[in-house]
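The next part holds the structures, each set out as structure tokens.
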Structure P
Amino acid sequence: MTHAIDGGKPVRDTPIDTDKGVSYLSEQEEMQAVEDVLRSRSLFRYYGPQLLRKTEAFEQRLRDITGAKYALGVSSGTAALQAALVGLGVEDGDEVVVPAVTFIATVGAVINARAVPVFAEVDESLNLDPISFEAQVTSKTKAVVPVHLANVACDMDPIMAVARRHGIRVLEDAAQAMGVTYRGRQVGSIGDAGAFSLQLSKNITTGEGGALVTGDFTVFDRAARYHDQGGQFTTSTGDVRELTSGEPFIGTNLRMTEIAGALAAAQIDRLERIVSSMRGFAAEIRRRLGDLPVEWRRIPDPMGEGGSVTMFFESSDTAIHFADALRAEGIPAGRVYGGRPVYANPAVLNQRTAWSVGCPFNCAEHPTDRTYAMGMCPRSEDLLGRSLSIGIGPMMTQGDVDDIVAAVRKVAEHLL
């Protein structure tokens, strides 16, 4: 059988739909929700001619789903991380442990909170390794940000045990995992705070948008004030927020709009179905390919993975060739983050910010001896290099699953 990459006929010549929440944006509920807000002429969440309080409705549903006492809609997943770090009391010069495998927004939020990111290894789950996390703890460590990568929950019990042992605050980065559970608990609700993204590629989407949850009023109130210029609007009449959790401070504008809130409120009731569908497809693909001589990504939660199916090969060369061959067969595949850790980004590696060189990574007021270099998380770099991830979407069909399985087997006959 000639492989497509060598000129043969591909398994499929139409793309597989791996979109998530965006696939539902044309549904009647989403269209009606946006139209209602436009007709109300009240696009600002705190006041307007006929305020519908759509953002508040989304926040209430998020509280219901996660079990968190407090929820706050914001303008992006990055905004959720940054506001949550402020809520947790992260200050200039504090160290925040983050995994070597994540999107750059995790690091950027730490930097913009004026803290210093410290990188820890991931394990075969591609999520934070609790042992490496503990090895990075110093007297300056204020928080840790475990990242639930691509709808796979971190192993939160040992991570929480380490954090509690050292008095470290835990911010779950669930930007890529809204609706995912860990041993019966919603991710984002296990640590001291959780952050979600509603960007276009996420489980539910408003194009741009995000949210944070917490069970701690002080964390919530500080985050809410920070995201709203220090606390300027809290009611439909635009009253200034009362001082409730310490000295006043200047914030910024990370507020969610009513259009985004309306879309989020319409989509969130689809969340359980979306996650369940993706986990089902992923489980079937893994089961049907279980005899292949590959190492599968470890899944800490028995409910499985979703959003992608990830495996590791013996070498990075094999992973690269396998991904190229699968794409030629019409299957969405590639190495996780191109096979490189987040600190490989030159802005991170060379400690560059928009306001000055080397600050706050190593600012004069709060000096740090932390430096970054390729090779500092060798296990993470090795796993990324040998990884191959195949995209999964909730709107896929059984035929799509069959084609993925057929294509992987076709390529495996040649490369494994």
Structure Q
Amino acid sequence: MLYHAYEMTHAAISPMRTAARMGREVISNPLNPFSQYYGSRAMSAALEMFINATRRYGKPEFDISSVRIGRTDVPVREEIVWSKPFCNLLHFRRDSRTVERRNDPRVLMVAPMSGHYATLLRGTVEAMLPDHDVYITDWVDARDVPVVEGSFDLDDYTDYLMEMLEALSETGERVTMVAVCQPGIPAMVATSLMSMNRDPGRPSSIILMGSPIDTAKNPKQPNELATGKPLSWFENNVVTRVPWPNQGFMRRVYPGFLQLSSFLAMNIDRHMDAHVTQFENLVKGDGDSTEAHQRFYDEYMAVMDLTAEFYLQTIERVFQKRLLAEGQYMYRDTHVDPSAIDDVAIMTIEGEKDDITGLGQTEAAQTLAVNLPDGLRKHYVAEGVGHYGVFNGSRFRKNIYPQIRDFIKANRKEVDEVVRLKAVS
């Protein structure tokens, strides 16, 4: 009923939103002699705010058409190189013979599956493209996946990562896996399992950015919310079924609109201030500021549903029981042993002012890989940086990205001989 109530509310508001659009067009029309009066500008701004607050936000595009490499603008085109029901592996192919001769390292960027689309990492991708061959996990909205495709949980997520790593390493070099926020746990699990099996496709290095590896360290509001109630509360109160006519009709999900409510509630004062400022800028006609605000919220307000089994397992395994940190994490019937990681370099990155993943939570990955030589470890704390600043923005580009670039370069590795022989045969 929860999902149906949301859809009915959205449908009920649609006529009001249409009327608001018409009113805004009339009030702000240059032919309207009163359009430049303060009252008209304020009314137009209010209608604009109402429209943006009530409209549905679709999946954004990466919209990366070129990248600057040296003094040349190199065309970039997106292509899907691996696909399964819940994820497409997207490759940002740089069309240039010069780039091919450079033999840049391959990077698998694992976007968070925690409400927002992979385009949240647009800035991260843009920063890495000049020096790397970039792939990213483009997760599919659960409400668009038919129930006949089966379930998707944390173990399935881990399977996807291992399959991608093996597919990308077939050309002769182990890849770097970059996990931003939520995927830190499955990235560590996949790396541990592949190291336990001496899988030649295991990554050459993994980079964990603001990831909740051990949520007992310096817990923040998301940790408190996840541990403040029993698992049954989440299943009974925030899990619902996708309504018709969505392709995922009858699939149990944690809806995107509920996730968005949680995101907004955690920083409600900041969002209120941002929208008050946006109203003032609309009245003043400050086009640059209003456009920047709208670009951010076009991304922030676009959310996707998560499968119920994935969401509930994340709450239980990562936040409530901390299974990986406690050495009790099970992947299906296999005990996950991070101590098997002995030749995969690990870099952990944290933001000094991160209010989602507290200091120490990501660094905990270093203590789990007890057999990793010190020369293959690196921990970096970005001063004055919050959660989103860990992977985006000016401080990321200036201070954090150079650390990542140098770490990847220093830890490139060829795949094991068995893969080379397979390629030759």
Structure R
Amino acid sequence: MARPAPPAAPPPRLLATRLLVKILKRGLPFDRALLHEHANPFVHELLYGVLRHYFSLSERVSRHLQKPLRNKDFDLFCLLMTGALQILHLRTPAHAAVNESVDIARRLGKPWTDKLINAVLRTVAKDTFEGQGIEAAFDHPKWLIEQAQAQYPHHWHDLLLANLTKAPMCLRVNATKTTREAVLETLQRNGSPAVPGALPSCIILEAPMPSEQIPGIASGELSIQDQGAQLAARLLNASSGMRVLDACAAPGNKTAHLLEHTPGIALTSVDQSESRLQRIKTECHRLGLPTPEIICARFEQLAWWDGRPFDAVLLDVPCSGTGTLRRHPDIKVLAKADDLQAHHQSQKRLLDAAWRTLKPGGKLLYSTCSMLKRENEDSVQALRTRSDAAVLDMPQIKACGLVSIETQSGVQLVTTPQGPDAMFYALFGKRA
């Protein structure tokens, strides 16, 4: 008996509308909302576009509604934002965006909205008024704009504009299998031109493409990783034979890079997520690397630790992710200013525990993918003032030419259109 045909995939605009409801109304992060969904590149473009420009699109659509929509019609509001995105940012003719939106509204069971959609989107297409509020003007939440203005008085405007661009697709070369020159030649032959990044391990694709289509991914010669994150292994700069701890290790990009960068280290990876730790094993197998000692535990409680100190510790702490807004624009909509204090307290606990596991003469690298002082400079302040801690220089950052700002304790990478995510690094040595 023949198997029944799989159900037809929903139209991209319909799927994007449903996913936006999950993200904006239910508060699901982007990755969780897309779990088990077969979203094609156009769905991704619609989702990223609406989330990047959420504040301005939301204001424009709201301004042209005669009255606010009912709570149960939030899907219609999401649909109108995707239509406005197409008109304002994707160069879709207004009549095409209107017709497509009307069709999707009928699929949503709202045929009564034809005239409303037509009126709102055609007015949006003609409207030259940019917006009234600061959030719509800069497409960021007010609290984040104010923090950027206070912390980066000379750079805040450029920083926010960079967050509205598409992030470059960066690859990391597995130095245990190949060289950057060989990979560049292979990519060129396969019609995927790329250029060298700022770091010896980094390659930047001129045009992003699905990971499964990139030559070298399946064979373990390449991984996808932002060049700012590729700095971690170089900054820790461990030596073969050292006992190295990767705290908060999952999903394992930095773990794998440590093993690629310094073969021969005795690496221990700790994280509290069993499923995410499994990805470390999978990645090491794909890359042809030895699997590190993997421990599933709450790192800061130290119940997992046998008391033997480590020569080097990488502490990449959970944070707001505000340095990765190009890749995760949902953070702008979902994150709240109050979240920072909870992150700050957790980071201090993790840092205190990590310092206890470090042997005298060892070094600890603290990192976040945040652009906010509360999670960076403020979180390492207590360690910086300890008598047994010394702030160490990181000349590798200056040498690679990435745009950065020096702080009392470390270095803040600055997001630029073709540059890295806004990561923070602080390197400490433990006095004997």
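Odds and ends about this structure:
- Each of structures P, Q, R was scored by volume of the Cα convex hull per residue in Å³, for residues 225-320 alone; the highest score is held by P.
- When volume of the Cα convex hull per residue in Å³ is computed across structures P, Q, R, the figure 178 traces back to R.
- Which entry (P, Q, R) yields the derived value 19 for relative contact order in percent (Cα under 8 Å, 6 or more apart): Q
- Of the structures P, Q, R, the one that 2.2 was derived from, the read-out being distance in nm of label points 7 Å out along Cα→Cβ at positions 153 and 377: P
Quick note: the coordinates plus some simple rules give every number you see, no bench work behind them. Fair warning: this is a prediction, and the values are worked out from it, not measured in the lab. Cβ atoms are built from the backbone, for glycine too; each structure is taken alone.
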